[in-house]
Structure I
């Protein structure tokens with residue numbers, strides 16, 4: 001049925017399909033969701049950070065960060081504690097296990113991206129990156 005759609009509609013449908021497929025496929029390949037990997041990466045850069053600051057850096061809502069951090073904490077990847085100077089603030093840090101595991105996750109992410117971009121040469125990758133930036137810019141204008 002899509003073969004009868006205008007080119008712009010087919011592009012939009014392909015973007016929607018990619019959006020729907022990329023996260024679960026990445027999680028299946030890497031063993032972690034892209035959001036949780038991003039959280040671990042941000043935590044890898046610091047000794048400790050407030051949960052609110054981390055939430056703002058990753059740009060997710062309060063409920064989502066709590067849910068992700070709870071799961072990472074249950075898996076021994078992060079630790080959370082109340083700030084001794086202000087019990088309303090939760091401090092988050094990467095555990096030793098989290099620091100060790102993030103290396104593996106980064107390697108899996110690199111393999112995933114390599115597979116995703118297989119068959120694209122460097123100029124095509126640069127062009128794709130540029131087009132995606134332009135799409136993001138256009139979305140931000142809406």
Structure II
């Protein structure tokens with residue numbers, strides 16, 4: 001069981017890190033002067049790699065391992081419902097980042113910076129809620 005908790009924590013840290021970095025990267029790439037900065041127009045490879053290669057797999061592993069921990073340990077309670085709600089908000093922020101990335105790839109960058117700030121802020125607050133709820137979890 002400790003290896004499953006370790007996997008869950010590593011996947012969650014990776015997902016959270018990507019959810020904080022990706023909006024900042026999208027915000028930077030949405031700037032009109034990005035061509036002058038040496039960033040080529042069109043499909044930005046780094047955000048796509050970060051989203052598809054790190055954030056999405058880490059999210060899937062974090063959610064799957066968390067579900068297994070819940071099923072194997074039989075944990076339940078109001079704190080779990082609130083934690084799942086916070087994780088759902090993180091999933092929504094993840095989806096928003098994906099949509100903003102698509103807009104950038106289609107060279108429709110209007111509103112991407114504001115959306116990225118929103119996604120990063122919402123994800124950060126949800127992460128704080130998850131940490132707070134896990135630390136407040138009743139001891140078994």
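Taking 18.6, 63 as the value of Rg and Dmax of the Cα atoms in Å derived from one of the structures shown (I, II), identify that structure.
I
Could you tell me which structure in I, II was used to calculate distance in nm of label points 7 Å out along Cα→Cβ at positions 6 and 94 as 4.7?
I
Comparing distance in nm of label points 7 Å out along Cα→Cβ at positions 22 and 46 across I, II, which structure shows the greatest value?
The maximum falls on structure I.
When relative contact order in percent (Cα under 8 Å, 6 or more apart) is computed for each of I, II, which one produces 38?
This value belongs to structure II.
For FRET efficiency 1/(1 + (r/R0)^6) of positions 78 and 102 (r between Cβ atoms, R0 = 30 Å, to 0.05), the calculated result is 0.25, so let me know which of I, II that is.
II
Can you tell which of I, II yields -22500 when helix-only ellipticity at 222 nm (-39500 (n - 2.57) for each DSSP H run of 4 or more, over all residues; to 500) is derived from it?
The correct label is I.
With distance in nm of label points 7 Å out along Cα→Cβ at positions 54 and 70 derived from the coordinates and found to be 2.7, which of I, II does the value describe?
Going label by label, the one that fits is II.
Throughout, read-outs are computed from the coordinates displayed, never taken from laboratory work. Worth saying up front: this structure is predicted, and the values here are computed from it rather than measured. Cβ atoms are built from the backbone, for glycine too; each structure is taken alone.
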